[in-house]
Structure I
Amino acid sequence: MSKIIIVGSVNTDMVVRTAHIPAPGETILGSSFFITGGGKGANQAVAVAKLCGDAYMIGKVGNDVFGEQAILNLQHENVDTNFIYTTDQQPSGVALIAVADSGENSIIVAPGSNSALTKNDIAKAEQIIAQCEYVLLQLEIPIETVTATIELAKKHNKKIILNPAPAAQLNDEILQRVDTIIPNQSETLLMTGVEVNNIDDATWAASWFHEKGIATVIITLAEKGCFISDASFTGIVQGYKVD
């Protein structure tokens, strides 16, 4: 099995189902409520574990019930949590999510302890990073921590996979060290200036990433699937929509 390090956010999602998303100042009744594990980093770690990879999570939670439960949830999914640090200075990250019957959603994220994950925390995990095959990153932690992770991973010749979400402008120093990038359409537009509506747009956007030194580009296209461009394949991989 591949040993994969995931460096990123660990959140608790609080989800309310409702008939519609409330307008500013409007109070409405929801139909259901549940709490679940979240955070782009933790979600990726669980996905890796479910796909039978060895998933090692590097992140930070608060010294509170949300942090304790988040670690237990990840352990239940067979994610290694030895490098999830705890801080007394920040609460654990949470997301407040309203989901309408139509599927529309509204999300507020309070990053909390995720914003306190530092390059020193990454340095403490150098031994496990040196032993992995891939390092998987997103952008729900400080950019300087992302940069430090990439530098350390490249020191040990590891492959870097970056999901540039939430959308942000990244400098060439970061991009040229990334092996695989996985943006969605809005992230692609922000980074490249190309609005991806068809395969020609996707090809043009992918060439922008290739010029930065990124070997493999995967642009996700919602229900249309994804566009993949690398040395061995260029084109759309069809997806399907779940009702």
Structure II
Amino acid sequence: MAATTVSRRKPTRPAAVRKFATLQDVLDYLGGVPADRVHLFPWPGTATQRDMIHPPTEPKNAICELIDGILVEKAVGYHSSRLALILATFLQQYLMENENIGCVNAGGDGYIKLKPKRIVVPDVSFVRWEQFPGGQVTDDPCPEVVADLIVEVLSKGNTRREMDRKRREFFESGTRLFWIVDPKKQAVTVYRPGGESHVLGLNDSVDGEDVLPGFRLSIRKWFELASGKPPRKS
């Protein structure tokens, strides 16, 4: 009786992730983020919006972004969160005094969909009302909108290459103003499309420019409020 030949084909990875031969390839693709921020289940390249909102692995309450089907935990910190919240408060006050021209969001639920498999959670965002269907917020947990202003506050675990990638992606989507806040240096770097940038320190103020005309906030006051110190009298 002839022997039966058993085919032993190597398992193949989904086409979406064949570009990644190693975990290092994945980390490099994401901008050099630490490995402990990248979820391996679902396999990088296969994760969905549902997986991002309800991560199937621990910790279940992790705030994740979806980068081309890869679940990446957002780097967070108490001080960074304070800085984001205080800025959002001042932005909301400005909007209430200036015809409520848009929506400001901050925190772990402020998802923005850039592409079907790329959904991010900026620390603070401003989106004009006309970006939303009917001019108002819907029940869509991940609206596909263009944010005029994006603010990212650095936390432990963020990398420069990661921030460069995020800035590039937002500008490609139509963002007009991008701020990176560095709590350690107590500085804000302001970017515009095309690569123009400048750094502001404690003696300066952030300016809404043509995105939020008339909005100004003292960086010293901003950081002092976040740290709990009474702001100095101007």
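Matching task: 18.5, 53 is the computed value of Rg and Dmax of the Cα atoms in Å. Pick the structure from I, II. Derived from the structure labelled I. A value of 0.45 was computed for FRET efficiency 1/(1 + (r/R0)^6) of positions 29 and 101 (r between Cβ atoms, R0 = 35 Å, to 0.05); which of I, II is the source structure? The read-out comes from structure II. If FRET efficiency 1/(1 + (r/R0)^6) of positions 93 and 165 (r between Cβ atoms, R0 = 25 Å, to 0.05) comes out at 0.20 when worked out from the coordinates, which of I, II was used? Of the options listed, only II reproduces it.
Computing distance in nm of label points 7 Å out along Cα→Cβ at positions 53 and 181 across structures I, II gives 1.9 for structure I. In this comparison of I, II, the computed figure 109 for volume of the Cα convex hull per residue in Å³, for residues 85-188 alone is attributed to II. Suppose you compute mean count of other Cβ atoms within 10 Å over residues 37-44 for every structure in I, II: which one lands on 17.9? Attributed to the structure labelled II.
Computing mean count of other Cβ atoms within 10 Å over residues 109-116 gives 18.0 for which of I, II? Display every interim value, and only then the final one.
Working: I: 20.9; II: 18.0.
Considering all the candidates, the number was obtained from II.
Any idea which of I, II comes out highest on FRET efficiency 1/(1 + (r/R0)^6) of positions 173 and 197 (r between Cβ atoms, R0 = 25 Å, to 0.05)?
Working: I: 0.25; II: 0.85.
Ranking I, II on FRET efficiency 1/(1 + (r/R0)^6) of positions 173 and 197 (r between Cβ atoms, R0 = 25 Å, to 0.05), first place is II.
FYI, it's all coordinate maths here, none of it is from the lab. Just so it is clear, the model here is predicted, and its values are computed rather than measured. Cβ atoms are built from the backbone, for glycine too; each structure is taken alone.
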